[in-house]
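Alright, structures below, take your time with them.
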Structure P
Amino acid sequence: MKALRKIAGRLRRKMRPAAVSKAKERASALIAGGDHAQARLAFERYLAEQPGDFDAWIRFGECCIELRDPAQAEACFDTAIATQPQNALGYVHLARMLQADERPLGALFRYRKAFALDPAFPFTPAEADMLRQDILEQNALGQNARNSVADQTSANRTGIVLDVSDLLKYLRVNVGMTGIQRVQMSVISSILKSFPARNIRFGFCGKKAGQIFTVAEGRIFDLIDEVNHPAVSRANLDLRLRAVRADAIPAEFRNGDVFMLLGAFWIFRTYAQTISILRRQGVKVGVYIYDLIPLTHPHYFAIPLRLSYRAQFAKVMKVVDFACTISEFVANDLRVALTNSLQRSIPVAAVPLAQDLPKQTTPVDQTFRDEVPRAFVLCVCTLEVRKNHLLLLDVWSNLYSKYGSDIPSLILVGKWGWKIKPFRNRLQKSKNVDGKIIVLGSLSEARLAHLYRNCLFTIFPSFVEGWGLPVGESLSFGRPCIASNTSAIPEVGGELVRYIDPYDAEAAQVMIEKTLADRDDLAAWAARVQREFKPRSWREVTENLLSRIDDCASSSTMRREPSVIGESVTYDVSTSGVR
């Protein structure tokens, strides 16, 4: 809209009524003649004088599509919708453009808007079939919800604001996703696809404590589409982020509503003050905990981060009403920390994460395909000390000494993290084990899916995890996984994963070497994974999360604790049983 206003400003030159009419006729004639470049200029001139012409904005958008300018086309359709928000035609044109531009979430949102405005709209057969299927799925989910006691007592009355401040902050400086951000994006996508009838909004915190904004409908889904787009760029991502903030409005809460911290709670120092302000307004506040590793294993983190985490954990966990965790392992650790260190007892519910990665239909570019080795083992995780990449470097160095260049490559996917200098120095000194270890950094979902589908197997030697997304993702693609036997990882892999002690490099090498040598056994293992693994979907995770939010919010007790801000806390999590 702003871009088009600038166009209007540049062309702000008064035209006589007859000239205005002729400008529109000329633009239409140029389109009919196939001269879309000149038609664009004619429409710009006409719309500078007649910015409220719905039909002209639609034609202008169609012209931009022909010129392969989807960003300008989207702006045109958005402007058309703004001029006639009750006209389904604008939403349908925008939905079709977004669908063609591989932006499925935004497209689905607009198709639903169009259908709600005009169920008799002449959708194409494919669109009508998609909408019918969508209605059937929503009816089925609605029936399940009506059978739920929690839904009868609270969900129909309670509004939920899912805080995505962490996601927005992360995307300001990153394009590729890591674990926590991928979880948030998957939950948001699932809510759009499967739970549009729930009273759920997405919010973010302002600069001042207690200042919360809610994101305009559709903007958060456009943002996720951009992140997942095969041609995602920093510039386009910044445009989406600006749109999210520009169209946001101050959040309004009712007594009994829920504010749920969906991302990293320790990165904003004003969270505890904000939570206290909300609770005085009768809002229940929950937090989704991914792990307590900075408390239980502080040596894996730089001193500033561990101190910041400890301080924010004390402040936030002293004032929240309830917590959800990503695994039973984390739930147990959290209960210990709350009881032993904070002397608190609040509802804590485990909401295990999904065990799959969205299956990409977008073809992977040929350049990337050509760069991938024929035979390789895959490791997906941030390159930091806790993930135990030194074990993999030792194993591949030993295998290379023993077998030479015949060994498969090891592909490491993940951005560089902290306390990883010893690994990085040894890797460089060995020249990546003569090129047998390949570091690719963060990848798009489509490229990552390609690697999962084509690897021999995956390996995940982390010392400690709150969950272990790559283990479940590997199994969901039918690929065997060798993983650590510690913390929450066995919750993810069950009996289909083969486990190693991450502290025993020699035993790990024996298992890896045996797996590489016995391809018949590897094929049988892969066949068993493909036959027996039943992945938990993100829709199931989201349904479980929303149910747990309802349950915990209804069972938690509102208590005033004015002395908690800044209080010093000593942690005792010795019962976690993890090295």
Structure Q
Amino acid sequence: MSTTTHWQELASEKKGRQNASIPKEWLITPPTDDVLDVTDVPAKCGLLSARELGITEVREVTVLLNKIATGEWTSVEVTTAFSKRAIIAHQITNCLTEIFIDRALERAAWLDEQLRSTGKVVGPLHGLPISLKDQICIKGLETTMGYVSWIGKVAERDASLTEILIECGANLYVRTNLPQTIMWPETCNLVFGRTVNPANRTLTCGGSSGGEGALLGLSGSILGVGSDIGGSVRIPAAMNGIYGFRPSYHRIPYEGSVNSLEGQDSLPSVLGPLSTDLGGIKLFMQVVIGQKPWLKDPLSLRKHWDEAEYQLIEHGGGKRLTFGILWNDGVVVPQPPVIRALELTKAALITAGHDVVDWKPHKHAEIYKATMDIWTAAAKEDYTTVTSQTGEPILRSMSTTHTTDTGRYIKDQSISAFELFQVQKRRTALRKEYLDYWNSTKASTTTGRPVDAVISPVAPFPPPPHGKNTNAEYTSVWNALDYPACVFPVTKVDPLLDQPKPAHRFLSEEDQAVYELYDSPETFKNAPVGLQLVGRTQEDEAVIAMTEIVDAALKAKLYDRQRL
């Protein structure tokens, strides 16, 4: 007698339909499980022609757009190349959910015909393949968001962001994996399974936009979109060696996308770009904001792209900036590779002529507690309302067995509305305190201005083994304060350079656990390490500009080292 339950049958049927959507001629022989670093598979597997490799290894979005606009490459061949590479990435990391390549190729042919017949591009993103997290609705496609119970939930209309991207000429071709509920810094669900890190498949790709991170880490996309309520864009960006941006609340339209905890509006999720190219982050923000999203989404701010802010008018024109370095948050000390990344960034900024000061973590533990209390206020009720439709279990951890903890992001008892009001009131007070603290740093800089931006870890560790990413506090603090933050890659774990440090006086039980997790640098070998640059509320344009300055300083320093 079969012991397969209803939800398992649904998940199996959905996974079968996904497999059937992969062109059979694009199947490869994946490397065996003992091959951990699979970043060279797209170039070596033989599926991509030399021309397709050249297309997909373009790192700059504007270069790719220019080659399409001038007719050097057609939209059809660009879409085909990235679709093939996305399918390769999926076969070695399990990063995709919806695969709709035939639909994308049909649109690519239409885009090519429009360019041929009119001599003009359809929009500023003409022919650009863009991947989306499985949360941003596309008309006619299912959006499960990692829930078995949402299998068969077909979108009747595009999300507002989807509409904008299509109007601007973009070509959507795949959607990417995420964890059940999306409230995890790793990526696994009971529909599509686990997504792994292409640099080391025993390590997490991060979450909740982990499918985007892994796909972009293998150049199966050049620009994608994720969401971020506590680090879900930034963690996968850092853990896959790419760029990612968490905008301020309501700069990018969320309307029409699905979510967990809908109706929880005091600490909202935001949509944000991930890219192999920092210029792609800027272009995405410029283009989307330029389409006046407030005319589609009632919550989107009526705020145009601010070029003066991008030119850093309030930051001395960017000539000499003061950066605060957050060495630790007062709760958990980062592991050696992250400390080395901070040191490298500090040295590069000083060499470039900027000032660097230490940044005090003002009441971060209190901000974390308020954030967690808001997230979990009615989380179990929210999740069980969905899962009860099919009886699928709620995942309580992201480990390979899903049984190692009791569910950090789920409380068994909801709190009352009055209790939630008190949490929100305290969080508002903490935002005011942090604002005053940041303003007070004017007294400790040489520029006459407060610190211009903060350089912070994205996590206290490089991507850890599956189920071990227990910390989203280094990112969620900025969500609670509504500070925009941009991730930039810095280095990779080097076992020779990143030896364990002597035990320090532990700041917390979690600090001790994070320290003990780094018992062997070989476990983390080759894992990407990124940092984030943080600015103040609605300073999105300035944050992007300052990240460009930091990124350029790091690249200049690397060039100098290589020359020596």
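Nothing in this text is a laboratory measurement; each read-out follows from the coordinates by a stated rule. What you are looking at is a predicted structure, and each value in this text was computed from that prediction instead of being measured. Cβ atoms are built from the backbone, for glycine too; each structure is taken alone.
Computing volume of the Cα convex hull per residue in Å³ gives 179 for which of P, Q?
Matching structure: P.
Can you tell which of P, Q yields 7, 20, 33, 29, 10, 1 when P(r) over Cα pairs in 10 Å bins from 0, in percent, for residues 238-445 alone is derived from it? It would help to have the intermediate numbers written out before the result.
Values: P: 7, 23, 26, 24, 14, 5, 1; Q: 7, 20, 33, 29, 10, 1.
Attributed to the structure labelled Q.
Looking at relative contact order in percent (Cα under 8 Å, 6 or more apart), point out which structure of P, Q has the largest value.
Sorting by relative contact order in percent (Cα under 8 Å, 6 or more apart) in descending order puts Q first.
Please compute FRET efficiency 1/(1 + (r/R0)^6) of positions 398 and 502 (r between Cβ atoms, R0 = 25 Å, to 0.05) for structures P, Q and give me the label with the greatest value.
Checked P, Q; max of FRET efficiency 1/(1 + (r/R0)^6) of positions 398 and 502 (r between Cβ atoms, R0 = 25 Å, to 0.05) sits with P.
Between P, Q, which one scores greatest on percent of Cα pairs over 34 Å apart, for residues 54-389 alone? Show your work: numbers first, answer last.
Working: P: 33; Q: 25.
When percent of Cα pairs over 34 Å apart, for residues 54-389 alone is computed for each of P, Q, structure P gives the biggest number.
Once distance in nm of label points 7 Å out along Cα→Cβ at positions 78 and 174 is calculated for all of P, Q, which comes out largest?
P
One of P, Q was used to compute helix-only ellipticity at 222 nm (-39500 (n - 2.57) for each DSSP H run of 4 or more, over all residues; to 500), and the result was -16500. Which label is that?
P
60 is what came out when percent of Cα pairs over 17 Å apart, for residues 422-469 alone was calculated for one structure; which of P, Q is it?
Considering all the candidates, the number was obtained from Q.
Can you spot which of P, Q the value 0.80 was calculated from, given it is FRET efficiency 1/(1 + (r/R0)^6) of positions 214 and 478 (r between Cβ atoms, R0 = 30 Å, to 0.05)?
Q
Suppose distance in nm of label points 7 Å out along Cα→Cβ at positions 38 and 118 works out to 3.2; of P, Q, which structure was it derived from?
Computing distance in nm of label points 7 Å out along Cα→Cβ at positions 38 and 118 on every structure in P, Q gives 3.2 only for P.
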